[in-house]
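Each in structure tokens, the structures are laid out below.
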Structure 1
Amino acid sequence: MANASELLNFIKQDRDLSRITLDAQDILAHLVQMAFKYLVHCLQADLNNYMPAFLDDPEEHNPQRPNIEDVLNTLTGAMSLLRRCRVNAALTIQLFSQLFHFINMWLFNKLVTDADSGLCCHYWGAILRQQLSHIEAWAEKQGLELAADCHLSRIVQATTLLTMDKYSTQDVQNIHNTCFKLNSLQLHALMTNYRCAQDEPYIPPELIDHVVAVAENTADELARSDGREVQLEEDPDLQLPFLLPEDGYSCDVVRHLPNGLQDFLEPLLQRGFCRLTPHPRSPGTWTVHFEGADNDNHFSADNSEMPMRKEPEVVTVTLKKHNGMGLSIVAAKTRVWTSQKEAK
């Protein structure tokens, strides 16, 4: 995926190749998208094996069950793979957006569809919120806090609803302000399936009706205006288009010949498939032939690796005619010559 996206960027940006490789660009774009799709599926399958760790009761110590470290290790392994392969940062963000959405979808659908599990209660709301905080902390260290905040929002708001006050009509506004991502169906399921603790008051039915009515006029209307259906469960697929990055590729930062490139090209050089020709005045950039690149700047004397050329020295020479005007140039130097002819 990394190599195909880098190659696609090269031929799209190249001023000579971009116009004659349109079919190849379409093929490469499709390959990048398919590679992205398959990678997401593989990583989601790995995560699926460890998702029960979120539902691990801390009061029960079972070493045979997965724990939250297994989830974090899966995410860390994915990040290490992407960095080792120099995958574009924008593709990395899109991929982890898919993984965060998968975590959100798996947990949220458990809450709203499995009424007999007993997960809709203050106790499990607090446990799930604590487990999710590990994912959020990991994402912040990786620079993915915005993606995590966006795509984990529904399960985070659902756990907040389970642990917050919801016992009088005075709590309606606070619920609305805190759980604004949840639609009317989701709020109704979470509140009607809620199991109160022994020392906890029941949720009044009129409070549920009031909260649902507010959501119908806010979250539901917003979803419909965006062309989305108001449904109970989270969609397994993240409904976002795949976007090929416009920048952030390796060629923007790589300089000169990377280690191992000549060894990699040697078999192709021996077969005559390509040639490696060093340019004596090259500044080492990989974007010199891109559309809009300033060639004069690339190969100018401003290059820090080349000495600055001095202003030429002007020398005035006076030629006196004696027996004819025969001239012979015996040497050439970097000077500007002016001649003055004095006629006798």
Structure 2
Amino acid sequence: MQISTFKAIILGLFLALPITGFAYDKDEVDSDGENEEFDPKEMILHHVKDAHGFHLFDWQGSPVSIPLPIILWTENGLTTFMSSAFHHDDSGHEIVEANGGKFVKLHEKIYQLDAGATSVEFDAEHHPINAKKPLNFSITRNVFMMWVSVAVLLFIFIASARRYRKSDGNVPTGIAGFVEPLVVFVRDEIAKPMIGEHKYKRYMPYLLTIFFFIWINNIFGLIPILNGANLSGNIAFTCTLAVFTFIITTFSGNKNYWKHIFWMPGVPVPMKIFLMPIEIIGMFVKPISLMIRLFANITAGHVIILALMSLIFVFKSIYIAPVSVAFSLFITVIEVIVTAIQAYIFTILSALYFGMATEEEHH
């Protein structure tokens, strides 16, 4: 009996979610040798933020992870070493000596100790007082997964192009048959209605790029073994995409677009003066809303799943596990749908802004 692809994905998520998607060491102890009280907030924040390595799982009390390179620019010049040098310590106790400097990792941030310091010291708010942040160009897991997504997209579209060349005018098959309906969807359902029949072509490369780029990274964020490599849940990533949309919109604006912003036609002069600052603010609110919408929706799904799994440890009962896993699976299925929806929303709103900027004046 064959199992459909969708059922196989759901089954894989169900099996992998409780095993690899949630890392908590039940034997973790504090400095007094007592078992630490489980803190759901700390665990959730630890999973959703970026990190300098991939923590896969714990094996016989020892964490198993994939280290990533740490690249720093300090007073002594370029300093590089692997994140495994910290031995999974994130509290600032593990000191790594490299290129004449001493470095500690504190809440996934790298600090360099001041000259002569042998350990990091903290103030009342637990901020380091004898260490400073060097320029950090490290390959974090979000950066790594961004490169992976670029490689995957290049593979998909290069393979699709080759399929088209071999099809000889026939209907493309294989991976090209999967990509073509999506490209046609972006063209016919997003670009043409939002921008117009005569101007949409110049924006198609950007719209296709952000649609597939956001979608593939959203999918990667759902893979439990990647343990939080959630690029779309990083505000810097969504901000960068929103800035690109803002720049393209601004430079695409025609005379009619700028006239509606600075001197609204068809209204009395006092109203023109009143509307001008509102329209100017609206120019910046649009990309900000793009940035926050994508970041908040993707992050919220991950937080809900982690919060549901935390109930097992909050109630300290294995009997709550079936309920937590069942609801987590339900949210995960919704997240699979949201990955495409958020890519669609970001793309269609970008196309809408381009259309508003290039719209001709109607008499």
Structure 3
Amino acid sequence: MRFLIISHVPHKLYEKQFFGYAPYVREMNIWLKYVDKLEVVAPLSLKTLEVIDLNYEHKFIKFNRIPALAFLSFKSIFFSLLKLPGIFITIFKAMRQADHIHLRCPGNIGLLGCLVQLCFPSKPKTAKYAGNWDPKAKQPVSYKLQKWILSQPFLTRNMQVLVYGAWPHQSKNIKPFFTATFKDSEKTPVTLRDYTEALQMLFVGSLVAGKRPLYAIQIVEGLIKSGITVRLDLFGDGVLRPELEAYVKENGLEPWVVFHGNQDKDVIKTHYKTAHFLILASQSEGWPKAVAEAMFFGCIPIATSVSCVPYMLGDGTKGILIDTDLQAAITQITAALQDAMGLKQMSELASHWSQQYTLDVFEDAIKKLLE
């Protein structure tokens, strides 16, 4: 099988191997166990490798470089429009040679893939919509257009669309799906935490506006002012890091808020096993892997009600759903901390639920999609 990936993810070339964002590549490497040849159509970055990058594990890889697209300013729109014909031709040629077409959405390149695939109705196809599939979510027009195309069986013949969460009134080609990080062999009994003493909280994700890392810091700041002993460890990097470090310093939070940058998943896994809570107050999500990963080891998520998060947290039985208002969120968390026994039960329920979604189960699901 000649397997084609159309993706907006920036890739990097190092020692004749292609690297990309580790969670995405780690997932794709499972698909690649069952294909003979791989072709990737995606942008190629000249940036140096980072800890967060991982290489494809396949012997036969053809990489088709295309330019990245941006529509954030008049200048970027102008140059992106000039690039469109060449990108269309590259994607069309790659799809014509492929045995199976796999689209990564949402994104500008994914949208082009959605359009070009109309020319190949008989070819087997899958699309992974890694964003928020909630029909009521406020999203850019390009995202809504991708969702509309993918939801039309007439336009997406022979395509299975993988989305996060089970949503009502969906077309027959929409398939509720999940993602995973840990194996069956990594399942462990939940480590009992003491919720009456010093608390450890985690933030795991990019330090960008959409993930709202400042909100997580301000929650911890509010809890400290309320007399609660708590420490926040932030894992991840991004454009907001200097601003966040300045905020921590200016407000005297350095003893309680620590930046670790990007770290290997095994380092973060060690913290998941002992931390009491994970804070993720994102503005939008698909299937937030950090939430599922934390739950796997009984670390209770504190998260906003976006996308399928309420489903993952059992509407508050497996985690704490917080308000977008800061003071309201601090009040909700403080109230939850009064019930130590309830938190222990929540930790166990979270672990039991998350440990159903292992890499072994994920791989079986992928095999069925490719058969």
field: Parent structure of the calculated result 14.2, given that mean count of other Cβ atoms within 10 Å over residues 57-64 is the read-out and 1, 2, 3 the choices
entry: 3
- prompt: For structures 1, 2, 3, which has the highest computed value of distance in nm of label points 7 Å out along Cα→Cβ at positions 153 and 217?
  reply: 3
query: Can you say which of 1, 2, 3 returns -11000 when helix-only ellipticity at 222 nm (-39500 (n - 2.57) for each DSSP H run of 4 or more, over all residues; to 500) is computed?
result: 3
Rg/Rh (Cα atoms, Kirkwood Rh) from the coordinates reads 0.98; which among 1, 2, 3: 3
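Every read-out reported here was derived from the displayed coordinates using simple, explicitly stated rules and does not represent laboratory data. What you are looking at is a predicted structure, and each value in this text was computed from that prediction instead of being measured. Cβ atoms are built from the backbone, for glycine too; each structure is taken alone.
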